[in-house]
Structure P
Amino acid sequence: MTVSTLMNLLNQIVNQYYHEIKYALIFSAMNIIWMLGEKLAGLHDVHIADHAFYTNYFAIPSILLYAVAMYQKQTLLGGEMNFKQGFMSGIGITMIVTALTPVVQFFIHTIITPDYFVHVRAFAIKEGMKPEIVDTHFTLNSYILLSVFTGFVYGVFTTIFTTIMVRYIRMKR
């Protein structure tokens, strides 16, 4: 395979999945910005006890972003989108986000909040968790694995929910 053929193939893939790539990159950037906000709010150190509660609010912008992506996909398809088309687009976004997750988590935990694991381990031990469990649970590798798995599962559910909602709202007009 020549370089030219490879570039043409890559160009075709990007053109075919531009919408999904764009929203996956936006989602990943939004995740990084959210984590920066958590860090600045002290949820990764002085207010770490509140982190588990407030981090769940990330679901709100996530669902809104998926809804915008589904709405735009429907518009790109001429205003008509069946469930399969919406689902496949959302799954495409989810798969790209899932593929980017290790890089995003690495960036978050080495650049934005490099001391997060030190603080969360100390908090967990203070709360009564055994040190040997803390040392295996609160690591970059375990967070990456957890983020990949939960991100994919949440992405599938968010895709189903937003695809149904966008179709329902459009049908009501």
Structure Q
Amino acid sequence: MTLQLTPDQVAFLQGPVSMNIGAVGRDGWPCVCRAHGCVVARDRRSLTVWLSAQRGKNMLDALDAGSAVTLVVSRPATHATLQLKAGSATRVAVSATHKLASARCVAAFGAELDALNYGAQMSALVTAALPADHLVGLRLAPEVVFDQTPGPQSGKVLAGTLRTRA
């Protein structure tokens, strides 16, 4: 059974964050792709993550082969980081509303970097690098959530249970 994300975790996931999604390729090597934001389901048991169809080809291939999936979400200003793991992800259609939500997520991430003095053009560069066109949606139901914020609590299971994959 899937877990239910807490309201604080949902707020964090939809804040000004950097997102990377990973899987294990058919060759056994990890593949990682930058995510373009997410939206959490109303029941907080699943989320839809968007990634570039072109840049995410290896990731999509790994998921088609049955790989589990990991989403790592980090806030640049604080380095607070959550890691969510799911046994699989399902492709979902990307709507116009999803594209707008993705653009908002990307803009918030860029603004966070601007506020950290990465340069006056960082928002524009992030937006150009993470466009809202040609996106693929992946729905996943997290089975475990970890705190991966650097420090003594890093690696702590916040929700769910660890399972060994056969």
One of P, Q was used to compute relative contact order in percent (Cα under 8 Å, 6 or more apart), and the answer was 30. Which one was it? P
When Rg/Rh (Cα atoms, Kirkwood Rh), for residues 55-94 alone is calculated, the result is 1.05; to which of the structures P, Q does this value belong? P
Here log10 I(q)/I(0) by the Debye sum over Cα atoms at q = 0.17 Å⁻¹, for residues 111-150 alone has been calculated and equals -0.46, so which of P, Q was it run on? P
Tell me which structure, out of P, Q, gives -26000 once helix-only ellipticity at 222 nm (-39500 (n - 2.57) for each DSSP H run of 4 or more, over all residues; to 500) is calculated. P
Ranked on mean count of other Cβ atoms within 10 Å over residues 15-22, which label among P, Q comes first with the largest value? Q
When P, Q are compared on Cα Rg over 2.2 N^0.38 Å, the highest value belongs to P
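Bear in mind that the values in this text are calculations on the coordinates, not laboratory data. The model shown is predicted, which means the values in this text are computed figures rather than measured ones. Cβ atoms are built from the backbone, for glycine too; each structure is taken alone.
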